[in-house]
Structure P
């Protein structure tokens, strides 16, 4: 697991918490911010996955 995968997962979790918190307290701005952060985390995590796949392909796995 590389740093992009870890950071992406952390961003996803943080975003999900913000999104749910925003829904519970009725704060649409916080909810949207959470959704954006969650999506950004997914993208970063996918980028990390791609890096790992390329690294494995170069090694011949």
Structure Q
């Protein structure tokens, strides 16, 4: 099962570096493949705000 709609997942990228995202279903979040930031998904809605993200390569 997917965290978010597959058509939305196909167009979402990290707002910081525009890299692709992968789903971490166990933690309900999207993970940037380049910087490592983790964006929460709440009730099927990805929270793509930089200040809401966890981690990242510049932490």
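Laboratory data are not the source of any read-out in this text; all were calculated from the coordinates shown. As the structure is a prediction and not an experimental result, all values here were calculated from the model. Cβ atoms are built from the backbone, for glycine too; each structure is taken alone.
Key figures
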| read-out | value |
| --- | --- |
| Comparison of P, Q - label where distance in nm of label points 7 Å out along Cα→Cβ at positions 9 and 41 is highest | P |
| Kirkwood radius over Cα pairs in Å - highest-scoring structure of P, Q | P |
| Which of P, Q yields -1000 [helix-only ellipticity at 222 nm (-39500 (n - 2.57) for each DSSP H run of 4 or more, over all residues; to 500), calculated] | Q |
| Comparison of P, Q by relative contact order in percent (Cα under 8 Å, 6 or more apart) - largest value held by | P |
